[in-house]
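What follows are several structures.
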Structure P
Amino acid sequence: MSALLQGFSLSLALIVAIGAQNAFVLRQGLRRAHVPQVVLFCALADALLVAAGVFGMASLLGAQPLLARALAAVGAVFLAAYGLRALWRSRRPAALQPAAEGSAGRVAVLGQAAAFTLLNPHVYLDTVLLVGSVGAQHAALARVAFVAGAALASAGWFAALGFGARWLAPWFARPRAWQWLDRFIGATMLVLAAGLAWRAAGVA
């Protein structure tokens, strides 16, 4: 799997899940309130966090090959657990329902976007540590491609969620659709976990 495709697949699989940030972006899209600003903020924040994780981890792991293999092994276990959890979740699918709120100004909306993005501890575990350690396994130029793929996935997802909310909302409200999506996420995570396990074993 190429670095670009790996970054795209991993980022998309992590970001496409029922959560407060996605519900917030969907709600803004449904209300057509400050959608470009919210989409741009979320996409840029994800891209910066991924880049910080990849290049920060790369500088650390470059001098510690054993640590790189250890983190690859930990990442493989985490991705496998995440994938199995997604497959388990598909047995009892839920639906994404945007919360109803009154209107808010641009600054308040961007403040909420920042809170949903940066105050979520999972963003640092998933985006910075996990995605960063996976991307750092690649050579220098491939890391750029990995970050680009991850950023492209985030930007595409948030744009689809925000600008396509009125068409996507009925689909997101169907548990059956999330069931198939969770199955896809689970399969993707298991494939990525196998690739990391391969690296951890020193084969790649």
Structure Q
Amino acid sequence: MPGRPRSVSDEAIFEAVTAVISDVGPKGLTLAAVAKRVGLTASALTQRFGSKHGLLVAFATREAANVAGIFAKARATHLDPLTALITTLSTLPTGITTPESLANNLAFLQLDLTDPELRPHAVTQSRALRAEITTLLTEAIEYGLLAPTTSPETLAADLYATYCGAMLTWAIDGTGPLPDWLTQHLERTLAPYLTQSTDATR
């Protein structure tokens, strides 16, 4: 006999985890806080994930696995690979709207880097991001949007570093919304590699 369908999906729970992390950081992340956002009880989350740590491992697994889908959606929306790239990276840090919310996410990153069960997923996610960036840059070279001498792997590493660094500078003394700040910095990193035909269309 099949079990009762779950009233709240794992995806909704993971979105709640993202929101709680941005609001209060990992120290304030409790099963009760996540459960409250989705209309469940802490015990229901315990039954599903085993513990708070089990929930975080499941969340980290999902974050790493979702990278390909995020970029696939961008490709389906934007025919221009550079537009798909900039749009995706500039909007990727969902829920980060204030320096405080970024600080809370950085605190969670510290947990990712020091927990032996979370770190492999952080590494997988980072490598997946660079791989997707490289693929879009390769397409841009093939379409004549970037100079043919461009190394997609090297430029992908530079763009990824720009993406990470720009979030920090925005939190310290940046202006405007984070997506706009990221877009400006990513476009400046790309600019020296654009072909004249690309410049004319932008």
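Throughout, read-outs are computed from the coordinates displayed, never taken from laboratory work. None of the values given here were measured: they were computed from a predicted structure. Cβ atoms are built from the backbone, for glycine too; each structure is taken alone.
Some values worked out for this structure:
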{"item": "Identity of the structure behind 49 (criterion: relative contact order in percent (Cα under 8 Å, 6 or more apart), calculated), options P, Q", "result": "P"}
{"item": "Which entry (P, Q) yields the derived value 8, 31, 32, 19, 8, 2, 0 for P(r) over Cα pairs in 10 Å bins from 0, in percent", "result": "Q"}
{"item": "Structure from which 1.00 was derived, FRET efficiency 1/(1 + (r/R0)^6) of positions 132 and 156 (r between Cβ atoms, R0 = 25 Å, to 0.05), options P, Q", "result": "Q"}
